[in-house]
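Below: a set of structures, written as structure tokens.
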Structure P
Amino acid sequence: MRLIARILPLLLTVELVLAGEGPTVDLGYGKYQGYHDSTSGLNVWKGIRYAAPPVGKLRWQSPQEVQPQDNTSRVIPAIDQPPLCPQSGATGTPPAYGFNSGPGDEDCLFLNVYAAPGASDLPVFVWIHGGGYGLFGATYDPSPLINTNDNQFIAVEIQYRLGAFGFLSSEEVKRHGQPNAGLLDQRFALEWVQKHISKFGGDPGRVTIAGESAGAGAGAVMLHALAYGGREGGLFQNVIAASPYGGAIYNYDDPEPTHNYNRFVELAGCGEHRATFKCLLDAPTEALQNASAEVSTSGQVFGGFAFLPVIDGEMIRSLPSKQLLHGRVSGQRILVGNNGNDGVPLSDPTITEPTDTGTRFDTLGDAGPTALNQSGMATGLQQTAFNIFAETSFDCPAQWLAEAFSQDRRKRAWKYQYSVTPSYHGADLSAYFSATIPSPGLNHAVQKIWGNFIIHNTPVIPIEDAKGNMANATAPVDCHGNLEWPPFSVDEPWMMDLNTTGGTLKLHVVTEELQYYLRKGPGIVNVLRLVDSYGWEGGRGERCDWWRRVAARVPL
């Protein structure tokens, strides 16, 4: 019965498309017919091709325009999730963490669009999925986020080349192709939005790019703000960066990416060829996918991915820490945040200390023990390792982005931390895309914050929305009855701490090393606080300044 229940809606959708009842959009190179989702009230198009298949001679090249179909009267059904790009996982992480390699389809440059029927001149939310530049796809449903905000914006989710297919780099790749092909895919999708989103009812002059996570989510969003020296050309106005990844970034021909290139060439069966790049262009996709996965899941640090963006001298011209210091960024406004325990689960959890017998609990952030050696995930030396990874990879890049946008009086930045138990890296995704997890009141507040930023260029929302419509919730209120949340500046480094309390704490076990508590049941209420982000966790602001001073040696 459960299988039938899942299949019936799909069959109905297919019938609607075949009957010509689904919403149809003519993109010039093809007509795509989506479907109306009666649950969300939105029109949905899935699997719209935005670039030519990047296979054969187009491997590691800039994305190309889609060629018009021969039969211009044929309507292409846009009802199914597009195929995932080949997946290249992280080194050392247990299968239960979900960062696992898997087969995919090189022909994966598709996007999904969600829009209310009759939409006209609405702002546009472009979601770039995370996954260390090696995993995942356009699989999150933005419908709850759109519905919470009265369907007043359009959402676009994009896919792009991952792993070695998107981020293979070396002198030879630079000579014959593009080292940052995956970033160029993302940019090409943003250009597609400028050309075509008005046909779905969107306004190309009001675009917010957004992402979360290690690598290709918020990290890519940050790199687009930095692209071409901070002069990207008006493809977006707003930026949402949730836990922006600022890990090591090398020059395209440095020893690290070159070593990974050489290993990839050998594993792909092209090591004995004089013309190795041509061999890669002709190689079977299975050999390339296996090679990409093998290089990425072995020989890296715990939680590391082998194929990452590089400084190519064109799109990416400088270390992010250096360019952000000088405020050279594109976009007018940024909403940037990090999580309370961003160091988990992509840093090594097996660091032990014989005298470490402390009780784990979440820190308050501005009083008592700090994240330097205390959290709900670990204590002592293990927590110190988690915190170092969190600050260098996510927390400090978030601070640097806020500082960069606040340097120009014409720009604005707002900063937040997602502290809801367990607040590990990626835990905030449910608050953005679910109606109920971790709690309906918290999700309502967070989704209103994001939606108001997308629609009205500010995260400041009515206090009732901030409290999740719960009388016993707490949040700072201004004289107008709104959430008090001033823009971030170096002189006044305000940050909104997003948290909850109440309910019942229940232990969730993923592995022996990864165990944490979740708030369950009734009685969960919002606790929002305006705090000093520089003094946070025992002086994180000063530590981030120190990391920037040594960034060239990391390199960040």
Structure Q
Amino acid sequence: MLIENTKCECGHQNPIGTVLCESCGKPQMEDVDDASGTPLEMRYDGVARRSQKQNPHFIDRIWNFFSSVKIAVYLILLTLVGAALGTIFQQESTFINMTEESEFAAYYKETYGTAGVIYHALGLSHTYESWWFHTLLVMIGASLVICSLDRVLPLYRALAKQQVRKHLQFIKRQQVTYNGTVDGNGAEWVEAFSKQMKRRGYRVWKDDTAMLAEKNRFSRWGPYINHIGLILFLLAVLGRSIPAWHMDQYLALYEGETRQIPNTNYYLKNDDFTLELYDDSELASNQKGKAVPKLFETKATMYECVDACDDPTREPVLKQVKQHPIHVNSPLSYGDLKIYQNSYLKRVRFISVNVTLTDSKTGQAIGTFELKADDPARTYEVGPYTLRLNDYYPDFGLDAESRPMTKTRDPNNPAFAFRVTGPDLQADGETYIYFPMPSEQSKGYEALLNEYYVKNGQSSGKFAFKVEKTQSGGKMVNVKFSEYTTYLNIRKDKAIPYIGIGAIISMIGLIMGFYWQHRRVWLRIDDGQLSLGAHTNKNSYGLRADVAYALGRTGIEVPPKSLDNRRNLR
């Protein structure tokens, strides 16, 4: 086994891979130890990093992969390309009325043709929820962590234990250099020079005839603070995939409807929907005659389930927790939930009707009961008669063999088939079917089917269902219809505060790195010979001005440009 000697002539034992001695700064590698005076590579102060380890093991190879800045750039570019692909066509998460995979596939095929089919087949229609996109974000996060640890820990050790008296090769091969003679006592001259550097905002350490002046060291941590902010930002973004942390879905509610907010213990009721349109006098000439919404608002009530929440045999017990009129930019907020007004659809929907059971021969009213479109009761007691709901067709129609059926589950044309029992009726009762919608087609179906029941002995034709046409304010009192269905956007995002904090931390790191520069000046006097070297991570012009100012105040007048070591080599 070959043992590499990494001990410097100053006596300090450096780790393998160290470019500049951690103590005196003398170049350790033969390929950089030349006498040309070219400026040293001072990135990370030449300290050894784990990613530079010789004969790396498997774990070291993984470390080396993620510690590479080049790999980090590739990962970011891949993520940007993936995010851009997700913007080509509309994402599935933005659809309101679709939930099934077959519906999405049909939409992309009909809307975008072959390109849409390929887009959906590749899974790009849900890019930001895909495993590969999340994997890229995790890899970027791992790269940020490992890149930072690979550099910041060695750099901290190097900066925390800086030697005041540096090797002459180290000093002479800095960005800013000066060599000359000093008359008189060297220690006194160093003291005078130190006072001038302090006036420029530097901290100073002295060792007899050697000095180290440093300014704005904190700016070196700016990139790593930026990384901390980005890591927090990425963790918060990934946290949005946890259901308890994030929700973004749509809920359709017609007027008067109460529905549970999915995956929560809360219910929402649409008490009323209000739509206001602009008058023609308020519209531009190209919009006159059009229905342009001025305000659409859902008066909503939120309830919390307090009992029988998961019992399908019982009605849930609800407690009202908040009421709020929801309109654009004014959501209903409760706890972590925010409910926004998204859109609306003008669609007449039957809700309920108060029906009076009458004697068809005498016209005498027997009693009144309420029929609901959603979840109607199975039994009604009306006077001496009992009405049992045998069948309910929310959207009545006839199949190919003229048998009753329902086209959809929405009450577009509801039909209620009852079995009526009571005095003066057949022992097994009579059949009656009722259509509450006041359309000609519905009433035609009702008359035709009830005649059929009379002819076949299933009914005596004794009963009629009537609705009193009482009106108040232009609306039917005994019949309830919903004129609009409103679409509400239910949102919960616990990650937002962490995303904001991460962004703020990242911005602080960027400001630290951009607006301050880490400046250091080393000098030593040997037998009256002054050797000065200075380094900064950027803005060497400002550093040269600081050094020229301090030299001028101690009796050495030099133009700032003459201190540029790189310029002098050309």
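Any read-out appearing in this document is the output of simple, stated calculations on the displayed coordinates, not a laboratory observation. Please read these numbers as outputs of a predicted model, since none were measured by experiment. Cβ atoms are built from the backbone, for glycine too; each structure is taken alone.
Thinking only about FRET efficiency 1/(1 + (r/R0)^6) of positions 81 and 233 (r between Cβ atoms, R0 = 30 Å, to 0.05), which of P, Q has the largest value?
Biggest value here belongs to Q.
When you work out relative contact order in percent (Cα under 8 Å, 6 or more apart) for each of the structures P, Q, which one comes out largest?
With respect to relative contact order in percent (Cα under 8 Å, 6 or more apart), the highest-scoring structure among P, Q is Q.
Quick one: mean count of other Cβ atoms within 10 Å over residues 153-160 came out at 15.5 when computed from one of P, Q, so which one is it?
Matching structure: Q.
For mean count of other Cβ atoms within 10 Å over residues 41-48, which of the structures P, Q scores highest?
P
Tell me which structure, out of P, Q, gives 4.8 once distance in nm of label points 7 Å out along Cα→Cβ at positions 49 and 417 is calculated.
Traced to structure P.
Ranked by FRET efficiency 1/(1 + (r/R0)^6) of positions 73 and 201 (r between Cβ atoms, R0 = 41 Å, to 0.05), which of P, Q sits at the highest value?
P
Output the label of whichever structure in P, Q has the greatest value of mean count of other Cβ atoms within 10 Å over residues 305-312.
Going through P, Q one by one, mean count of other Cβ atoms within 10 Å over residues 305-312 is largest in P.
Tell me which structure, out of P, Q, gives 41.0, 134 once Rg and Dmax of the Cα atoms in Å is calculated.
Source structure: Q.
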